[in-house]
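Asks: Alright, structures below, take your time with them.
Derivation of every value follows stated rules applied to the coordinates shown; laboratory data play no part. Bear in mind the structure is a predicted one, so any value in this text is a computation, not a measurement. Cβ atoms are built from the backbone, for glycine too; each structure is taken alone.
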Structure I
Amino acid sequence: MDEQMNILVTGAAGFIGYHLSRRLLDLGHHVTGIDSLNDYYDVRLKEARLARLGIDPVAARNGTTPCSSTSRPAFTFCRLQIEERQAMETLFAQGAFDVVIHLAAQAGVRYSLENPYSYIDSNVMGFVTLLECCRQHPVRHLLYASSSSVYGGNTKVPFCETDPVEEPVSLYAATKRSDELIAKVYARLYGLPLTGLRFFTVYGPWGRPDMAPMLFTEAILAGRPIRVFNHGAMQRDFTYIDDIVEGVVRLIGHRPEGTVPTEIYNIGCGRPMQLMEFIRTLEAALGRKARLDLLPMQPGDVPITYADTRKLEHRIGFRPQTTLTAGIERFAAWYLSDENPLRVQS
């Protein structure tokens, strides 16, 4: 991927979107980022990510016209909801994008139990809007975020891309599986090259506050008990953010071919970790002991996620390598630093 390209990143103020945008800029590409900056979690974190990309938070928050970066000349940002059809059409008409990387979504499994419409609007209707824009203004490659949650309650591990995925256990998972099916239809009907990315439990600096590393760290430092579901009998395929980004970047140049140009890849560490071991690793990095509030399994949760990464390794010669200890130490160092706008003082 040596050629300089014009790349659209949706969800650019999000956890993965921020890290990916920064990496693409470092590689010399022009990046246009869009994000709704919704308040699903503290907007200060999203604005702080954008600020590190040279985007003024006030301008980003208050305007729907593109903002130019003050530190990254090749980066522009616009506050935009992907389900806004006319605004998206205007963006694509003016953008001349070579590649689109779609990361914007309403995230969270438990939140979907209380706010179902937001998931359909963003994750399904927004994705169709994006596909239509890519059809009307053809791009070389559209990569979109799916999720390990599509595997539902699969008991066969590790999870392989060819496994059945017709039994989602949450609305969030159902919307992600819907996106995969819709993508295949667009690939078949219109020849649009599409790659789905099933991410597995991403963590690292600048991570989401609704996920375990941030929730646990905040509680530990505040002296509160952490909520441990299924009484700790959970395993997660924790995957460090830099490994996720590396996988995505390498796949940009691997456009699907054939009469139905679409592929799906697991991007995970391939080494599931017991939740209690994760907690012990976090305690060591923070130098503090956790108080545990052991609770039953929550609706929509699954006991294990475990990525089979052989397809990814075969296609791009890459497998995530960051150990949990190294990744958690980097996360903890960031959390305790002045860079973190949500830091809890211990």
Structure II
Amino acid sequence: MTWCSAPFESRTVQLAHGGGGRAMKRLIDRMFLPAFAAAGDVPHDSAVCVLGSERIAFTTDSFVVSPLFFPGGDIGTLAVVGTVNDLAMAGAVPRVLSAAFILEEGFLLDDLGRVVESMRRSAEECGVRIVTGDTKVVPRGKGDGVFITTAGIGTVAEGVLVHPGRVVAGDVVLVSGDLGRHGIAVLSVRDGIAFDSPVSSDCAPLHRLTGALCAGGLDVHFMRDATRGGLASVLNECAEGARVDVVVEESGIPVSDGVACACELLGFDPLYVACEGRMVVVVSAAEANEALGRMRSLPEGRGAVCIGEVREARGRGQVALRTRYGTERRLDLLSGEQLPRIC
């Protein structure tokens, strides 16, 4: 496996600009936010807007995963689940989606049918409808089979307010299950690597988990699904957004044996490997047990554990990993591209 260097001053778009790490953050901060953001906007997986008497969450996403089919899912499942999860991370109840397809000339209609059926089935399981869309075709060699762009709308209940700025010292950090399975599953198929313990993607909707957490008075400060850049990127986003320090325990972070062995073999850090069905939650220490109980009551949160705590910042906010040997090391944003095309 190769890592590309961090294209901090590159004059062209690099793969790392879509990898969920430092390069992508700089691209967004320097290019897109100055052009599109308004005063008071809170960076999030979904924008929360007030329309009439309702609070609406709105998100958009594109899916360019390679290969299109992988253990535990495919690009169609990923497109629906990823959009539903982005809405859920804002505390929204997902309602409707759109889907636009960029098809490459020569793409097998049987494969397209498989993708469409996966989307239909996933939408039904998530309780949402795909109500509008678009289709374009590009010449042979100008695409990669199919790219899918989605948008989603959900409703946010009164009193639900989830964003990094609400995180304070004394809070605790929870994860909903073991990490890194999606990235390793995609990698194994793309590069033809067989492991003794096959790894299947964790691709799954999280809206039931977020619904359980936001119901009944539990005050959730922050939620984010650990996709591109993995756990490390989510924690850094939280620390920088709230200007706090986050300390997590290496021994408490759940990683399956299959993912751990694959990462050791390939030289990857599982804390940077993508998930598609795992989320990070920050709540007050007083409500941690209640939050864990609610998460563990559902199949998608059965492996939920507490992995760390929030402290007063010693600077602009950073993440530290307390190792099994009792030392601490900085857990920074990914500086290059580790696993391209995982979503």
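Asks: To which of I, II does the computed value -8000 (helix-only ellipticity at 222 nm (-39500 (n - 2.57) for each DSSP H run of 4 or more, over all residues; to 500)) belong? Numbers along the way, then the final one.
Replies: On the way: I: -11000; II: -8000.
Checking each candidate, the match is II.
Asks: Can you rank I, II by distance in nm of label points 7 Å out along Cα→Cβ at positions 78 and 318 and just name the one with the largest value?
Replies: II
Asks: To which of I, II does the computed value 25 (relative contact order in percent (Cα under 8 Å, 6 or more apart)) belong?
Replies: Of the structures listed, the value fits II.
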